[in-house]
Structure I
Amino acid sequence: MNKLYIKRKDLNIESLYDMRDESSPYEDSKIAGSDKGPAKKEKETRSSKRKISVIPNHYPEICKSLLNMISIWDSTLNPEDFYVKEFNYLKYGKGDHFTRHMDHLRINGKPDPKGRVFSTSTIISKSDDLQGGDFIIWDQHNAEHKISLDVGETIFFSSLTDHQVRKVIQGNREVLVAWIYKRT
């Protein structure tokens, strides 16, 4: 498949609000661990807050909706061959950002064959005064694409695709990031 992304509004927004209202605490977001070591905080690379107890098995309806996007992405793929392994419920406030990166983890510099296959980001809320916090994705020619997402919209893309969240200048946005893996 040579698609850059798909944008959908399939998720039950009320279920996303349940995540927002959950009383779990936030922590500083970290950079995922790899063969170079465990997850760590790097404010110059990533700055946001993450709810620590929002996990996929608590939200089967959301997981099913995300998995259904796989056959929209590529009709030859069976969503049952995949599963949602990780959620990050993130809150971006003034100054928060995430520099250009890809979500697929590497082992010894090579893509992990058991790693993330697809990534999603769903807007749960954004303040009326939001400035910045733009979602940027790069295509195979290194061209930058700014993706506008409304509340309830999801962007679905390959975990091998470079993307970033630009610095929030004013206001805030809350998102659910999910990573989809292939069953082995």
Structure II
Amino acid sequence: MSGAEWAFRAVTAENWDDMTALFAGRGGPKHYWCMLWRRDANGQAAPAAAPDRRKALQGLVHDGKAIGMLGYDAGVPVAWCSIAPRPLFDAGMAPDGAEPGLWSLTCFFIRADHRKQAGFVALLAAAEQHAAQGGAHMIEAYSVDPDSPSYRFSGFLPSFEKAGYHAVNRVGLRRHVVRKRL
């Protein structure tokens, strides 16, 4: 199946086990649990240890907070993206982030055996739809150049540009802050 044929669901308490299976699987982001720039349920910075990060992310899910989307191929979780209202993230990750209705798209993971199947494009479209249904009027992402040695989990600038995102700023040496109005 191509990424365009995958099914997409927001992560909730009901499908948390799917999230766990994807993250804990081969090549999965089980060490950082997509908490790098995220705040926990108490508004505190993410913990350093992987088990604590997992617990913090699960706490957000069980509190009903938006954390992201899972992509499924034939009912099996194969992809993830982090998408949530900007206030749920660290204010230092990019300037000008307090705008109401702004959601942040911070990272992606697609299983190696499902990459290059148009999955990124389909996952991005599903994330945009999810954000719009949650009240977003704009999405901000933190892409990098294709040859970047780090932050590759944030997605590549040309992919976002093709999807209608426009560069508005930079963070550090590598990340391009891009935005798209919904």
One of I, II was used to calculate semi-axes √(5λ) of the Cα gyration tensor in Å, for residues 88-151 alone, yielding 23, 17, 8; that structure is II
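Given a computed value of -7000 for helix-only ellipticity at 222 nm (-39500 (n - 2.57) for each DSSP H run of 4 or more, over all residues; to 500), which structure among I, II does it belong to?
This figure was derived from II.
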Looking just at FRET efficiency 1/(1 + (r/R0)^6) of positions 104 and 168 (r between Cβ atoms, R0 = 25 Å, to 0.05), which of the labels I, II belongs to the structure with the highest value?
II
Looking just at relative contact order in percent (Cα under 8 Å, 6 or more apart), which of the labels I, II belongs to the structure with the highest value?
I
Among I, II, which structure scores highest (criterion: mean count of other Cβ atoms within 10 Å over residues 48-55)
I
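Just so you know, all these numbers are worked out from the coordinates, no wet-lab data involved. Being a predicted model, the structure only gives us computed values, none of them experimental. Cβ atoms are built from the backbone, for glycine too; each structure is taken alone.
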